[in-house]
Structure P
């Protein structure tokens with residue numbers, strides 16, 4: 001069987017944005033140009049695909065974007081793609097555009113969408129872009145390192161106020177289903193407590209530990225809480241009632257998604273983008289570009305979609321010891 005020669009590829013950013021997505025788009029375009037390909041940029045995620053929002057991208061189209069956060073292609077959610085009519089429309093548009101391969105940059109939902117498109121005969125290579133770092137098969141996702149730096153910088157500043165006023169601060173970071181970001185942020189910022197969805201906590205036990213820390217002379221206490229754990233304001237009120245300590249809440253929110261991507265996020269994005277194009281040129285499809293122990297490689301998207309990344313319980317335990 002002869003593999004069809006790739007001549008025109010599409011690139012799309014989908015779901016939540018992550019710092020470094022622009023660097024990945026730039027890499028896809030310029031690696032494509034290197035291979036003599038025509039590149040079509042699909043705007044506003046899969047919704048833009050369904051609604052015919054696209055443009056031709058050249059090497060000059062992506063000049064000056066490697067240092068910008070967000071995504072020049074825009075992004076968004078697209079519930080319509082989960083319907084037969086929406087999927088049929090997406091496939092029809094890709095075929096009308098004569099797309100020989102599609103590069104999808106996004107999180108787990110984007111990976112699943114790309115896998116579904118690949119099954120309909122359009123070769124798809126996916127790139128993991130998510131600040132949560134929760135995608136199976138890769139040690140790191142695009143944007144994670146930047147989000148980590150952003151959150152740590154914010155907590156370093158919060159710590160100054162916590163020390164000055166001798167307060168407990170609950171700092172909420174992103175992570176609805178997983179605590180990978182919260183764990184890394186907690187360790188890097190020296191947080192005394194880290195609360196994640198993977199590990200249940202007992203409020204009474206937490207309050208006892210907070211009292212112990214206070215009696216041992218701790219002048220500030222930082223609790224890093226992943227958003228999926230629960231309402232930080234309700235927790236703050238319970239802590240106040242049970243410990244009589246002053247508690248404040250700081251929700252970092254969407255600042256974690258924005259900002260100039262770190263050097264590490266940019267390099268990873270460049271490596272991922274170039275690899276994705278090379279895979280399409282080699283006739284591969286339904287693969288996810290990943291980094292494992294410092295090596296850029298790829299795995300079946302099906303594995304990433306079906307399997308769940310394991311939370312590092314040993315590292316979580318070590319974080320508690322290091323905060324003493």
Structure Q
């Protein structure tokens with residue numbers, strides 16, 4: 001394994017890399033990912049291409065392709081052509097899952113714009129999601145790597161299982177922390193894990209390095225979703241690009257509310273169950289729920305849970321020697337904890 005751009009370990013551990021510096025390490029790579037995505041949709045029919053382009057222009061943080069690129073660079077010090085293609089694959093798969101989620105949730109807004117299902121209807125949107133899935137797997141097949149295909153197939157199966165588990169628990173006010181975390185692992189975190197693992201594979205990682213990066217991605221993904229749970233209560237619609245307290249309106253209890261319900265106050269339980277039953281804030285106002293959550297202290301408890309997973313992610317990278325890429329990956333979970341959108 002190559003270990004480029006070394007620095008002393010104490011300097012490595014103490015210096016947090018700013019987000020703009022992290023993205024600077026992969027900026028040129030991400031532009032190539034966008035070009036690869038454009039190449040794929042250019043080959044599609046005009047209607048498919050126009051919808052896919054609309055989704056691509058919707059932006060997003062590009063966290064998943066960034067993780068894949070950084071994992072690849074950590075292992076081999078450069079960006080193999082396969083890493084660019086796999087990052088485009090992951091972005092397609094992520095986009096497909098968001099589209100299917102919006103159909104299931106009947107969401108009208110995504111990243112501050114009309115969702116695809118709001119613009120084109122459910123029938124077209126589910127088919128575009130299927131097109132993205134199959135295009136991504138067609139691209140993966142061309143890599144001629146059973147390891148890549150195994151990673152993506154396992155990830156997709158787990159994500160679908162997570163979505164089904166979540167659907168089965170909608171409206172259930174007695175969901176436990178363990179049940180919620182299992183949904184988070186399957187529905188969200190396994191894609192982060194697969195991104196880091198795919199980056200390791202195309203970078204030529206050893207089995208130990210590949211497993212370490214897969215663990216890193218899983219922990220980062222769990223922390224990312226748990227902070228999402230918190231932001232649903234403390235952020236603004238402008239920052240989130242969707243309504244706040246949206247999960248509860250859809251009948252889903254996330255970690256802050258799970259902790260609140262565990263406290264067993266009958267009045268609080270009745271308020272939350274009323275919102276879940278009405279699928280909206282009619283009898284109980286949104287502001288009342290926000291005040292209740294703020295006063296209960298469960299947001300701080302949920303943040304502490306997320307912090308435990310960021311610590312696990314950081315520990316997973318201990319087998320790699322210091323480098324700018326390791327510093328970047330060590331910095332990612334710290335910024336996840338502090339993000340506001």
Structure R
């Protein structure tokens with residue numbers, strides 16, 4: 001429970017407004033029965049459960065009491081918050097609290113794999129998915145255990161402030177920017193190489209030169225490996241082929257540019273090292289399942305978009 005609470009406090013309670021094009025971040029408030037100070041977050045402002053419906057996003061931490069009935073005041077407050085339009089996210093076994101409130105009925109949800117059967121047995125109206133890291137069904141989100149709670153929190157940052165902010169925060173926390181939540185719209189960030197030798201340096205070089213045409217052989221040369229050795233290393237240490245890794249990095253960059261710049265699809269294609277807009281569309285659909293235009297319309301982070309010159313500076317690092 002403490003781990004998931006600490007994750008939420010780190011993501012939402014520390015001012016990261018410098019990562020946001022909008023110039024602001026979250027205001028974290030802890031909710032207790034009567035608004036008294038939280039034992040785990042004593043320095044955070046608190047409010048009573050009755051005021052929960054006034055918040056935009058509710059994050060429910062995990063619980064160790066899976067067989068008991070949660071505080072009825074909390075359950076009622078969660079229902080009122082949901083009815084008021086709040087987004088509600090449960091971390092790990094926090095899904096049991098949402099289930100007790102009836103918020104997961106007829107929805108797809110997940111929790112820690114060790115407790116997935118228990119959740120399914122106790123609440124048969126829930127479509128429990130133990131094979132995903134997190135699930136999003138309308139305004140209700142749930143995550144699997146421990147590190148998957150961090151994945152879900154980063155996903156919320158991505159939703160609210162865009163891929164650039166989420167990736168920047170992930171780099172500060174030294175974690176992968178995105179792991180798949182079980183939906184095609186999310187790119188799975190491959191693991192970093194186990195040994196930080198010339199392979200790590202070669203991959204970092206490639207990330208800052210994606211606007212150029214990079215071949216697998218060039219990547220192998222920079223890593224001082226043959227192309228076959230490079231393939232074996234990346235497959236063993238990162239579970240991905242060199243070619244797929246390059247395509248994924250280009251798609252990730254395209255996603256960031258679509259969210260944070262006014263560049264045309266043709267310009268984004270060029271900045272990502274794809275020869276034509278048609279190539280970008282094909283790869284983007286393959287990785288994300290939607291067109292670049294649809295993605296931009298859905299995930300555009302709002303005002304403050306960069307111009308083409310700034311976008312080129314961004315790509316060059």
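Taken together, the values in this text are just the output of simple stated rules run on the coordinates, not laboratory data. What you are looking at is a predicted structure, and each value in this text was computed from that prediction instead of being measured. Cβ atoms are built from the backbone, for glycine too; each structure is taken alone.
Among the shown structures P, Q, R, from which was the value 2.9 of distance in nm of label points 7 Å out along Cα→Cβ at positions 255 and 279 calculated? Walk me through the intermediate numbers first.
Details: P: 3.5; Q: 2.9; R: 2.1.
Structure Q accounts for this read-out.
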remark   = Highest-scoring structure on mean count of other Cβ atoms within 10 Å over residues 159-166 (candidates P, Q, R) is R
key: Comparison of P, Q, R by mean count of other Cβ atoms within 10 Å over residues 63-70 - largest value held by   = Q
remark   = mean count of other Cβ atoms within 10 Å over residues 143-150, calculated, reads 26.0; among P, Q, R the input was structure P
Which of P, Q, R yields -0.66, -0.72, -0.86, -1.27 [log10 I(q)/I(0) by the Debye sum over Cα atoms at q = 0.14, 0.15, 0.17, 0.23 Å⁻¹, for residues 111-230 alone, calculated] = P
